[in-house]
1. To test your reading of the models, identify which of I, II, III gives 43, 34, 23 for semi-axes √(5λ) of the Cα gyration tensor in Å when calculated.
2. Of structures I, II, III, which gives 21.2, 68 when Rg and Dmax of the Cα atoms in Å, for residues 35-218 alone is computed from the coordinates?
3. If FRET efficiency 1/(1 + (r/R0)^6) of positions 131 and 267 (r between Cβ atoms, R0 = 25 Å, to 0.05) computes to 1.00, which of I, II, III did it come from?
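Quick note: the coordinates plus some simple rules give every number you see, no bench work behind them. Small disclaimer: the values here were computed from a predicted structure and weren't measured. Cβ atoms are built from the backbone, for glycine too; each structure is taken alone.
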Structure I
Amino acid sequence: MDYDTKLEDLALSLFNIDAVKFGDFTTKSGIKTPVYFDLRVIVSYPEVMELISDLLYEFAVKDNKSNHLCGVPYTALPIATLLSVKAKKSMLMRRKEAKSYGTKKMVEGHYNSGDTCLIIEDVVTSGSSVLETVNDLRKEGLNADEAIIILDREQGGRKNLESNSVKMKSLFTMTKLISILVAHNKITPQVGMDVANYLQSPVTIPVIDRILLPYEKRAEMTTNLAAKQLFNIMATKKTNLCLSVDLTSATDILNLVEKVGEHICMVKTHIDIIEDFSDNFITNLKSLAQKFNFLILEDRKFADIGNTVSLQYSKGLYKVGQWADCVTVHSLPGEGILKALNASMNEINQGVFLLAEMSCEGNLITPDYTEATVKMAAKYPNLITGFVCQKKETFKDPGLIQFTPGVQLESSKDNLGQVYNTPEKVILENGADIVVVGRGIVAAKSPESQAVIYKDTLWKCYAKRVSGKIE
């Protein structure tokens, strides 16, 4: 049986086992579609699995020189396994979430930095799932610039992958699959025409009000690993509290974090104010982050030309890039600063919070500046974790995090122009996802008790928000 005949057989088999369906469907991202693909069912049909692996092997794997194969979780994993055995190639497994114990690795298997990895995926629409896998592999030092797909829905995924230096090859395009089904009278020419017209129409994704979505759902909608981790941490620990440890003693910081670690999702540091900084401090802080499951944000507010920021991030006394999960960045220098950090972070699980607004009185950030910052961030979806901002209108993407400082249990203002808002205001009215509290906890007689009060208050506000019962 020749290749084209096998391809037709596969198209008909997918139709016969209901892996491709026609009607009115809504995808996970909210897109209306007349055709739906559910290739998860193929695991129940060994003959279809074998046919797919044979075709992919002949089509793209047999002569490929990559050191490893990696299936995008989860549907592509069994196909990647069959191909690994057939091609006698090493297989790697990429986790959807990092383990909370042991090595906390995102990529399982034996590999070396510089190895090449061929990615296997079932269906591509926007390419976001493939890019998540690409980014995790690249952060491990692997070269991941090829992806083999069973079906290309022809809705922008190929272009999106190419813009991220990933070459995509597919067994089918939607057009090819539909033409086979029409030719074999599995669907009517009218249904085929409806799908063709659908492909020609611009894809409109419904606007989702991010502040009404729970963190678990938003974790599925982000392309930034740090944001995904934060959403999952917040949902698991039931806390959206970030502690700002504005102390100058390493010992005081570690003692404080030991007391409140179980109540927070993130620690915010200003590393250059610590008078007795040492590598041992970083080791101990990272140990606490693992123990209590929180991320570390260095509030560095990078604001220089790209080359300088790249050096500030990776070199010098503090070597921020070796330990901080996220950093804060000003957009003032322009796109070069994001290009530099994007290159520096390729091998590290990190992200950027861009400063779109500030909480101090009299700051010079204008609405136009904020809007330009958000537009700039859109070019780096895998780098940006979210925005430091004060208003829910600042951005709409539910996969990004609104990080809001300047919060105390009662509204106030200090003598240096810092304006404090209440938890109710910043979460229910202003849309904050993570709320930063510093002196409200740090200066308290019992920081742990105060952290619990803030944690419970903030979480109740969030729960009320996602319930939709805001008065």
Structure II
Amino acid sequence: MASRDIHVGIVGAGIGGLAAAIAFRRAGVRVTVLEAAEQLGEIGAGIQMTPNVSVLLQRWNVADVIGENLVQFEELNMRRKDGTRVGHTKIATLERSLGRPWWVVHRAHLHDGLATVAKKLGAEIYIDSRVAKVEYQSGDKVTVETVKGKRYTFDLCVGADGINSIVRRTLFPHVRPEPPTTNCAYRAIVPYEQIRKDPVAKEIIEKLTMEVWMAPNAYIITYPISAGKDFNLVLSHHRPEKLRATETQVPIEELRNEYKDFDPRIKRIVDMIPHTSRWPLMVTGPMESWSSPQKNVVLIGDAAHSMVNHMAQGAATSMEDGAFLAKCIGAVAQGKLSLREAINLYEKERMPKAYAKQQVSFLNGAIWHLPDGPQQRARDAAMAPELEGKYYVRSSNLYGDPQTVLEVYGYDVEAHADDAIAKYLNGGREPAHPETGVTPELQQKYMDWFLVDEAKRGERIQKL
């Protein structure tokens, strides 16, 4: 196949859409992004850039743009609601093992960094361009029309337009995101300066930490953002009925009453929250397909697989989708794959990954929400070796559990894409060493990870 000039249209300039725009431009593909909002930006509060995507921010030079607003915290503490510490992860140990940081950041700072790099790489981004119609059934091209009547023609349309995706509704009108339970969340920010003035609450912020306070049917997770100036809170709870839309007018006493029995240190901070919104936790799919029959329209991120927030993987999985898809479409531009082959490969490899993330995210919430009793005691006992510094192979603290850390946070989506493309081009067989039969994937998994890290360490030492 000959090389091709590919023009991709991305609907939505959120975190997933901008990450995809960067990845496409790095793959040598033309990109136009259509954003409904009149201003480019991101609402909300803090977000975790776990190691599976912090590595992308580093490779793409987004981390350099965001700078000190990407905060590295020192440790994770798992607590019962009375403050008793039952689990612990030393983040430096995890980061050293994976060779990547675990950052926490304000969504606005992350979005600004992604937008800056996407524009620098040549992505065209149009605001006030809400998409009204996607036409994809006649011929190979896709025509996208905005509510203002502006029309664009693309070789591929990528729906990165979130949970209320117009692209998904066009392809799969029967799909309806749904909250799996009555679980929902408050989000809030309290300035560190305010907390330091409280003689009880200030003990919580002596170090930059992530804290999880677990209770029956509720939890609070906290961490620093904005160069360590703001204290971000996500407050999980249940309502009598399922929540399907954000509630912006929540009586503040309702929030405070929800956590009145928590440790006084965190309760004092909760009482500092001036106002809040209640956010639904909506799940989309798993779907049978993410694309049109013609393979010229495809979904990424929440448009395809929104998930509950308990593993901090919603935005991360969106970014992974864009990175993987861009590698596939880059191979189309190079003449190695057809567009149909590229989309089929993307769906085959990414759909199981996203579904696994949805399940693990739900299960982690169930672990944190366990009622007091035998199951809660078993959960706490499974974390206990962490507190004592003992060797352990498994933990109910999934943020530090070795198996979960390697599978979720140690995942490298770009390496996965490269391996998948190479395997496909090799007739479905993984390329392997001609003498040993060892594949690059297993070579990296069991050996190269420490040899490469040691080589890099040696290079850093020589530079010093």
Structure III
Amino acid sequence: MAVALRRLSSSIHKPPHFPSAASLYSTWIKQLNEPLEVIDPEITDIIELEKARQWKGLELIPSENFTSLSVMQAVGSVMTNKYSEGYPGARYYGGNEYIDMAETLCQKRALEAFGLDPAKWGVNVQSLSGSPSNFQVYTALLKPHERIMALDLPHGGHLSHGYQTDTKKISAVSIFFETMPYRLNESTGYIDYDQLEKSAALFRPKLIVAGASAYARLYDYARIRKVCDKQKAVLLADIAHISGLVAAGVIPSPFDYADVVTTTTHKSLRGPRGAMIFFRKGVKEINKQGQEAMTPEFKHYQQQVLSNSSTFAQSLLEKGYELVSGGTDNHLVLVNLRNKGIDGSRVEKVLESVHIAANKNTVPGDVSAMVPGGIRMGTPALTSRGFAEEDFKKVAEFFDEAVKLALQIKANAQGTKLKDFVAALQSDAHIQSEIAKLRHEVEEYAKQFPTIGFEVETMKYSK
């Protein structure tokens, strides 16, 4: 007992040990300046796996691209530390002098990239992506429940243009505004402008959207401008997919006809993830009148995107595939798989298993967006990696082999549901062997081409 009391007395009179403020500060500083692989090896590992996926696979999703190292460096800079609510020269926080410089420079370059007169056009570069930018336009120019016309989603449109079914409002746009679709002529695959004009005369929209996410032809902006003028409606051109092609001057521009133009910056423009809203000065309310993308190399890149897309489309046609509208005028192809006896959801699963990234997509006549009849593929990303026409002929061969595998799996599946197809894909030893073989061929082909924004030599999973 005496020994215990002595020990207790000693501990009471001896002050506990706490690290000094200087010691803590030194530890914090060291930690804050450690690289990601030290601080979070799990996230580092996931990033390395994604690098390997991008290097070894074929990226055919038309809305994706590979951004440059310089863009990655700018996005991952000290700029992320600053609050910058408001606009240049009118911020809610202090200390924004250099943020203001960067945003003003971005606006200037954006106008220059599309050849716009700053006396006639302005641009907001703050939007984070395409869907919010479209919603911001609607709320700025329309009152709640005023009317919007846009290309129907199953015919190549986009959710942010107000898609709804007969029984359900699918998008937020359709909840807050009244929407009516215009559609393709199903016999040609082209937009039915005559029917659009007739529908507009009955619906009397306040805004018409000229834009798509899965339409392989060019828009007739002049024709839609005439409809807008008759209805005293705003013309919004959503060029998120094709803005790089427009900036390079290899396809027609909407700026001569549109009141407002929205675009993402990370698709064919090949920039950082974000969006821009261009507005004709004076368009504030209904009925009121009113980089890299500039280099010769960028124009050559966009010309190659178009050439590759044309070759890809022709190769698919020669293999017996049906393309919506019969071909392409831009960066993407939309394959209607019905004549092959398969759907987009099943083919997408097989493509993913052999390291080809594409996406299922509705085609005219579909009744379900969950099991659509088509596959959407585009050429911007692989063109960034250096793919040319002959390479896209090879890509078409890979796609054809994947579809044939999908048909085998469908025939072997113990049921008609997608889950039965997936189960057959994963359990059939012969199919797994064929998938492994095709995946190896795809990866070996893809690995011949350079990576964008990172070096193979530094990759953990480069073998």
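1. On the way: I: 45, 25, 20; II: 37, 28, 21; III: 43, 34, 23.
It traces back to III.
2. II
3. This value belongs to structure III.
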